[in-house]
Structure P
Amino acid sequence: MNFSQLGLTAAQLRACESLGYTTATPIQSKAIPVILSGKDLIGCAETGTGKTAAFLLPIIQNLTERTRPGVRVLVLAPTRELALQIQESYTDLNQMKTNRSVVAIGGANIRTQIAELRRGATVVIATPGRLLDLTERRAINLSTVEVLVLDEADRMLDMGFLPAIRQVLAMLPSKRQTLLFSATMSSSIESLARSTMIQPKLVEVSPRGRAAQMIEQTAYSVALENKTALLLDLLERESGQESLDRVLVFTRTRHGAERISHILKARNHRVNRIHADRSQPQRETALREFRNGEARVLVATDIAARGLDVEAISHVINYDVPSAPEDYVHRVGRTGRAGNYGKAITIVAPVDELSMRAIERLTGQPVKRIVPERFGGLHIAVTNTTKSSASFARSRTSTVRSFRPRRGR
């Protein structure tokens with residue numbers, strides 16, 4: 001669907017055109033008219049499907065139609081990286097340069113953020129912990145908020161932010177528009193929606209948990225002690241073989257990310273890493289180097305599974321199989337974006353087989369297996385993982401339907 005069919009003004013259409021947006025994605029075409037109407041919305045879609053523009057375009061338009069003092073829009077995100085990405089998108093889409101925004105995240109200087117808020121902000125993009133720090137210091141007044149956006153809500157709940165979110169909700173006006181975006185629709189998300197939203201529209205644009213269709217997925221079965229040797233072989237393929245141009249490697253732990261990055265650096269790979277123990281400037285440097293090509297490989301924990309928007313990531317390699325199946329979907333979603341093809345490789349040791357089966361059940365897609373004998377590959381009898389996707393999940397078409405809560409706010 002063309003953006004001109006969604007009720008956007010000429011100014012917003014020009015912003016879309018300047019950024020190369022031509023055809024709206026399914027989540028954009030379904031969500032934008034609902035948000036423009038002022039209704040509450042739950043948007044359920046895979047990562048990398050244009051959710052950020054889906055809520056920012058109508059929010060910016062609604063803000064420009066009338067002016068009011070104070071913080072009018074609050075966007076909550078689970079990670080610093082996602083908050084910064086939303087801020088960057090807001091700056092790009094807000095081409096009239098009205099309605100100033102401020103980003104408030106942990107790891108950055110809180111005094112600087114307080115000074116920015118005192119200068120005035122219409123839109124605040126924040127992580128929950130830092131927002132509560134600011135409210136405790138009386139640096140921000142949330143009583144004027146008209147729109148609340150909970151982005152990647154499932155990830156925020158996974159990270160234990162539910163108590164913080166409830167504290168924030170208690171400070172907001174009961175009369176507001178609430179927009180909740182999530183890649184998965186769990187019972188905890190539904191419970192949160194029922195307690196915070198009024199008759200929201202539920203927009204689903206893909207089967208729950210299904211990995212992006214533009215991604216080729218492969219799993220290598222190897223002995224545990226040979227995982228690193230296989231990773232090095234994948235990254236050091238000889239000329240004439242497949243080239244891994246820009247690679248995101250996921251580990252389960254911070255220690256693992258440090259260890260792998262040091263090994264790769266010792267082998268003269270251009271590598272950096274990102275995890276929770278690194279300072280905000282270090283994390284920003286790592287992302288900048290990865291974006292501009294100074295670093296060919298970025299080693300990361302699941303902190304980068306969401307909110308990391310880097311063009312042309314050719315491969316995602318899961319050095320460690322994620323413990324939560326949903327994290328697999330978000331990891332591989334870092335490639336195959338914006339209509340490009342991508343490849344996802346998962347290194348599977350025998351102890352990971354149950355986790356891989358859970359991933360295949362969630363996505364409804366069997367993952368192609370390769371057994372590299374020279375790396376201690378093991379022929380493992382894997383049952384019930386090559387059934388058709390219909391046996392795991394029912395395909396769903398794009399829908400907009402009413403979501404009826406049990407009670408109001």
Structure Q
Amino acid sequence: MNPLPSSSRPWQSNRPYRPARPAVPNPPAPKGPPPGSEGWRTPWVQLKTYSFHPTIYPAMIRGASPDAKAGSLVQIYSKDGQPFGAGLYNPKARVPLRSLYHGHEAIDETYFTLLLERALDMRLNSLRLPETTDAFRVVNSDGDGLSGLIIDKFADVLSVQVHSLGIFQRLPKWLPMLHERLGTKRFVLEVDEFIGRVEGIQPAKLPGDPVKSVKIREHDIRYEIDFEAGHKTGFFCDQRENRRRIAQWTRGKRMLDLCCYTGGFSITAKTKGEAAEVTGVDLDEKAIAQAKRNANLNNARIDWVHCDAFSYARQMQQNGLKWDVVICDPPKLIFSEEEAHEGLAKYEDLNALAISLVAPGGLLVTCSCSGQLSPDHFERIATKAAHRNGRKLQYVDRTGAGEDHPVMSNCPESLYLKLLWARVI
């Protein structure tokens with residue numbers, strides 16, 4: 001794939017972007033009860049086709065019982081009328097059915113408690129995350145079997161993202177238990193405007209607490225989380241172990257952090273990795289301001305640059321500057337299959353620029369958080385970008401999100417975060 005000419009690259013690396021939203025078709029209304037459904041447990045939804053994926057779209061649904069309302073916990077039946085599982089139903093949503101369980105047993109509301117307890121047990125007892133940080137992912141949506149729910153813990157605050165009406169309706173029942181188990185006291189709620197409108201979620205009915213910011217610790221480094229200006233839940237917990245690992249590569253080195261956001265890699269490299277010099281670049285002015293505050297919390301001297309990463313890298317390329325370590329961690333660049341070509345071109349262009357700034361034998365750490373880009377394809381892009389520069393990549397590792405971001409086998413696209421660690425030869 002050839003890169004797009006500069007005249008057709010109107011993007012800026014961290015500019016918030018919202019793709020065009022498709023029309024939302026309603027599931028087809030059943031023409032009548034299917035034969036043999038008289039004995040089915042209600043409310044129910046019947047599928048047209050077998051699918052173990054947690055998100056079921058309208059074209060995959062044959063019909064629903066009259067008492068299946070928006071937010072109902074429904075029993076799922078296969079196309080041949082056999083019990084298939086259970087899930088949350090919302091007939092007017094873009095994803096009208098979110099499967100929570102596959103099997104023949106009847107599932108009731110107590111199953112949600114089981115899922116939450118399972119998620120908490122892994123973070124608190126197996127991973128023992130509170131021993132090293134007070135910021136981690138508590139519930140990872142499909143990865144924890146709770147499609148439509150993301151919860152991060154930040155000190156005494158739970159940052160909650162909801163994409164499902166059924167989840168939203170039940171959240172008030174779950175929060176007291178979560179607070180008790182996690183030692184939290186407050187919560188903030190984020191609902192995407194479009195999703196809220198389609199799902200019928202009214203955030204004002206569950207407004208959350210008036211929390212503007214909170215300070216957290218991660219591997220003895222302090223960060224301030226700004227819930228009003230921050231992206232997603234406020235902080236990227238998924239990069240926690242990768243931030244710690246960068247310290248192994250930076251002692252006495254010069255490091256460039258492209259798309260640095262609020263400074264996680266930069267501050268870790270300077271404080272834990274004893275880097276000689278660190279430069280962090282980001283287009284988001286609020287993120288740079290937050291990065292400066294985070295650096296001050298840790299007495300870290302870092303050169304922060306408010307600039308588009310593409311423009312900055314091109315200028316440094318023209319200036320002939322090189323760094324021993326270059327981090328390239330852009331925001332999501334692929335939003336749909338229809339727009340994949342443009343996103344792939346951006347990844348190749350940015351990686352080619354980043355590679356050109358790495359000194360011979362230096363380290364490139366390049367990241368992608370686009371779920372629609374596979375790990376193999378991302379590696380091919382990075383390799384091609386290197387060869388465009390007449391360089392080779394000596395891959396030393398491939399990593400992703402931390403263990404508190406699990407991926408279910410029936411939803412592999414949840415493996416969204418990909419990092420390539422490579423020496424540039």
Structure R
Amino acid sequence: MISIQRRQLMAGIGAAVASVSCGPLARAAMGPDDKFDLVIKGGEVVDPSQGLRGKRDIGMRYGRIEALEADIPAARAQRVLNAAGRIVVPGLIDLHAHVFTSGIGIPADELVLYQGTTTAVSAGDAGASTFATYRRYATAQSRTRIFAFVHIANIGLSAFPVGELFNIDFAQTEAAAKTLAENADIAIGIKVRMSQNVIARHGIEPLKRAIRACELAGTNGRVMCHIGGVESVELMSLILQTLRPGDILTHCYSGAPNDGGQFTNIVQQGKLLPAALDAKQRGVLFDVGHGGGSFDYTVAEAAIAQGCAPDTLSSDIHVYSGNSAGQPYLTNVMSKFLNMGYSLEQVVTMATANPAKVINRIAKHGTLQLGAPADATLLDVVNGPVEFVDTRNNKRPGKVFIKPTNTVIAGVAFGQPYQAPFSTR
């Protein structure tokens with residue numbers, strides 16, 4: 001058991017880490033003869049955090065955005081990345097991914113080519129018994145910035161496809177709290193999966209334990225709650241009522257059935273559950289978490305029309321979903337919402353600035369403001385007929401799709417010769 005004194009100590013450490021990591025950062029002033037490490041040149045910059053859309057060059061130095069100007073002469077750059085004809089956005093952030101080898105995870109750096117992500121959040125791959133391994137062997141070796149939700153089950157997702165909470169004893173509240181507190185620099189909250197095929201008939205108890213773990217840790221951690229195929233509509237409403245402002249409802253537009261084949265998600269017979277709208281209005285965040293079985297166009301269209309728009313777009317990418325017909329790579333998810341009537345600025349916001357606020361560990365994360373991390377994603381926005389499919393084989397025609405072309409993390413471009421001395425960030 002964690003003592004009260006230990007909890008207070010861990011809370012203090014977590015608060016201190018968050019304060020330091022999110023505080024102002026000093027940048028070394030450039031002299032007239034100094035050069036940028038990298039200049040992204042000639043692209044159309046779309047940065048909703050600054051209300052900016054227009055042709056700009058981006059100068060990067062010492063891992064930070066040093067300049068954002070109409071024209072930076074190539075002679076001022078050690079390296080130039082040609083972005084002519086392309087869209088340049090803040091580095092994409094995937095709030096729900098599986099990037100640890102828990103049986104389903106894909107190394108984050110291997111996803112860069114497919115979805116242009118500079119930051120990924122491990123959505124409960126590791127629990128208290130496996131988090132040290134995750135930290136040592138996944139985050140420490142990754143160029144992609146990685147954060148995590150600690151799974152309320154101490155085994156994390158290592159038992160997949162067997163439900164990790166069939167045995168509720170795996171949901172060890174104080175162990176999860178200790179792990180969250182001791183890893184407050186990268187751990188942003190607790191993950192819990194509430195589907196019937198994961199928790200059997202344990203009702204609301206797993207979610208209550210996840211919330212309690214956040215409270216015990218004292219780091220202002222958020223719960224990421226997975227839904228889709230919960231035991232009953234009544235339990236779905238109770239889940240929505242139990243979540244706190246700032247907690248995250250992931251797979252928010254799932255249409256997956258429960259073990260009995262019943263559809264128990266936030267839209268029932270075309271009508272949004274009152275508890276869903278209430279949750280949205282009091283500050284619960286709605287995350288798409290597309291995955292291989294968790295995005296239904298008919299649920300999304302009804303929910304959005306009735307007041308439950310998404311706050312964040314995410315992939316729920318893993319070895320199974322990545323090979324599914326829905327192809328839930330983050331840029332594909334962005335494309336689906338672009339064709340549902342959202343603007344490019346809106347889908348970029350939901351994949352940059354909004355998830356950055358949830359993570360809240362790096363100053364100026366999710367923006368291209370001066371002093372921000374030198375993370376950027378270059379995109380082609382391709383016009384032409386395209387067909388999209390959800391995870392229940394509903395299809396929608398589209399006229400445009402987003403394709404990642406280059407990714408820069410901390411001023412170093414993937415797939416390009418490294419700078420000397422070698423640095424990943």
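Please treat every number below as a calculation from the coordinates, not as lab data. Just so we're clear, the structure is a prediction, and the values are computed from it rather than from any experiment. Cβ atoms are built from the backbone, for glycine too; each structure is taken alone.
Source structure of the calculated read-out (mean count of other Cβ atoms within 10 Å over residues 251-258, 25.8) within P, Q, R: R.
For mean count of other Cβ atoms within 10 Å over residues 91-98, the highest value in the series P, Q, R is held by structure R. Out of P, Q, R, which one gives 13, 44, 32, 10, 0 for P(r) over Cα pairs in 10 Å bins from 0, in percent, for residues 83-202 alone as computed from the coordinates? Working through the options, I get structure Q.
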